[in-house]
Structures are given as C-alpha cells and as structure tokens.
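A.B. asks: Several structures are given next for inspection.
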Structure P
Amino acid sequence: MRTLILGLGNPILRDDAIGLHVVRALRPVLAGRDGIDLEEDSHGGLRLMERMIGYDRAIILDAIITGAEPGTVHVMASLDAPTQHCASTHDVNLPTALAVGRQAGAPLPADGDILIVGVEAVDVMSFDEVMSPEVARAVPHAVEAVMHALREERWRS
C-alpha cells in the first residue's frame, strides 16, 4: 500500500505555505515508515492529479478559506473541498483532474482514498515567509489530523 502525503502551497505567500509546513513537521514523525512518501508542491489541477499517479491513497494538505476561525483544521473526504490548490480558476479542479486521469488509464487512488486536510488561513495573498500566528499554531493540530487518519483501520497498510 503506497500513501502520498502532499503539502501544497507557495512558500512566499504567507498562510498559503501551511501545507508545506505541515509536511515538514511530519518528516521526523514518519521517518522510516515504509510505503509513505512526503512531498511538497505548489500546483493544483492536472499537475496535482499527476502527483497521485501510482499511489493507493493520498492525504493533501492545503490552505482553505471558509470563514471559520483562523487556524481551524478541516478534515474532508470531499474532493470538492474549496482549498487554495484543489479548486482553481486557472486550471481544472481536483475532481475533474482525477476524472481526466482515470479516463486516460492512470492508476490513481479511489475518491474514498483521498483525504483533504485544510487549515483555515488568514492571508494567502501577501508576500511573506512567515505565517499568521493563528495558522502557525495550527501546524501540530494538522499533523495530528494526518496521524489520526493514518491510524484509521481503512488507512492501515
């Protein structure tokens, strides 16, 4: 069983970088775990789908803005999650990208084997390498959300 844990974001756009910070915090926690790859990317749409080829399951970490309290960790099985990189006005959204990939015969995780962990952001537009304090404090909570998902029976290898 191969699992991709993919942190999404732009490292110079303040809270948009949350997915990258969570993956970096997970690296020492998951070091040596067979079948789990921790990766970082800044793209959504078709490129996001391409990153999942060959994996049985995926956990995607990204910034989200829903109006909830900043730093709130959202765990969503829905691929229609309105995170910064899973839904895009400049590319296809994640469900469409997965449909295209599957139609082309790409070996992708089933929809039920893709989990989205979104952290409620404050500012995803300002150039800054420092996240908002509320978002930075959410990193350990997002790490725990990933670890909880990995402990679930259906996610065990």
Structure Q
Amino acid sequence: MSVSPLPDVSGHTIFCDDVRFEDGGKLSLIGVYQGQMFIHADFPVTLPKFGIVVRYHERIGSRSDPLVLKIFLPGDPDDAPTFSAQVPVDELRKAGEALSSEEKKTENGEIKFHIMQAPIILSPFVLKGPGAIKVRAVCGDEIIRMGALTIEKAAVAPPISPNVS
C-alpha cells in the first residue's frame, strides 16, 4: 500500500464560539462547530463572539508570493470578502531558506513544512443570512480552500401538546 504525497500547500479552519489563550501557549476552543451552524432566530443575527482558527501548511521553498487570508461571509461576492489580510510569512520563509539541505528534510527525506496558525476572534459577529462562511488563502494565482461552515436557519419544531388523560 502506498501513501499519497502531501500537497505543497494545504490548511484547515476550525470554527467556534470562542478562542481562549491559555498559559503555556495553549488555545482553548469553546463551542466547536462540526460543519453546520443552526440559527434559531431571524436574520440578521448578531453573535457576541465568533472564533476562527486557521492553520496553513506550506512546504519549505515551494512558494514565494505574498500570502493573503480571506474570509467570506454569506452573501459576499467572490471578489469582496468581509475580511482580508496579508499574512506576514516573509521572515518564516527566510528562516526556511537559511536551513541546510539536511535541516529542511524529515527523517523520511521529505522537505519539511512551515506551519502558520492564526486565531481570529470577531466580536460582535453579524450574520446577514444563511449560506456559508468560507476561508481561503491566496498565494499568487492559487486559491487554497481552507474550510467552510454552512449557516442555516433551524427548522421550527412543532409545539408539543400536553398529553392529557
């Protein structure tokens, strides 16, 4: 059985209600969503806080273009994210270039990865309607899908009538 090679760039996002910074460099993620968020009110909805933890992996030496993180909220056009920021990767990339060829390799002989993590807390957080929160990293002409969270209005359960005997 063969193992699939890792792509040169990849990443993922964890969506949650809150991110807390703990002693010793730990993060506590509170109320982690598992693919969907159900809203039990009419849109627009304002949440007091919303956490997004983005983790980006880049094989050392594979990229040199600027890295831009984009977060699209439901209703955002493809060219106008609600949040966009350039990620300061230059120093990290320079440190990777300064490594010897042996230091750049894992025990298996594969080139190591830079790993960057960005905890983002949005407060207050307004959702205008249903759809998807999408996180993308843009490096040169390449768009890396980092994750998405579907936002849906919760189905209204029928009222429970008391059982009278």
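No lab work stands behind these numbers, since they all come straight from the coordinates. Computed from a predicted model, the values in this text were never measured in an experiment. Cβ atoms are built from the backbone, for glycine too; each structure is taken alone.
A.B. asks: For which of the structures P, Q does the calculation of distance in nm of label points 7 Å out along Cα→Cβ at positions 13 and 37 return 1.0? Please report the intermediate quantities before stating the final value.
C.D. replies: Numbers: P: 2.4; Q: 1.0.
It must be structure Q, since only it matches.
A.B. asks: Moving on to the next point. Of the structures labelled P, Q, one was used to calculate distance in nm of label points 7 Å out along Cα→Cβ at positions 5 and 149, giving 1.0. Name it.
C.D. replies: Label of the originating structure: P.
A.B. asks: Among the shown structures P, Q, from which was the value -1500 of helix-only ellipticity at 222 nm (-39500 (n - 2.57) for each DSSP H run of 4 or more, over all residues; to 500) calculated? Present the calculation step by step, with values, prior to reporting the outcome.
C.D. replies: Values: P: -8500; Q: -1500.
Going label by label, the one that fits is Q.
A.B. asks: Let me ask you something else. So distance in nm of label points 7 Å out along Cα→Cβ at positions 29 and 53, computed for just one structure, reads 3.0; which one of P, Q is that?
C.D. replies: Comparing all candidates, it corresponds to P.
A.B. asks: Further question: If you rank structures P, Q by FRET efficiency 1/(1 + (r/R0)^6) of positions 109 and 125 (r between Cβ atoms, R0 = 41 Å, to 0.05), which sits at the top with the largest value?
C.D. replies: Once FRET efficiency 1/(1 + (r/R0)^6) of positions 109 and 125 (r between Cβ atoms, R0 = 41 Å, to 0.05) is worked out for each structure, P has the highest.
A.B. asks: Here is a further query. Where is Rg/Rh (Cα atoms, Kirkwood Rh) largest, in which of P, Q?
C.D. replies: For this comparison of Rg/Rh (Cα atoms, Kirkwood Rh), the top structure is Q.
A.B. asks: When you work out mean count of other Cβ atoms within 10 Å over residues 61-68 for each of the structures P, Q, which one comes out largest?
C.D. replies: Once mean count of other Cβ atoms within 10 Å over residues 61-68 is worked out for each structure, P has the highest.
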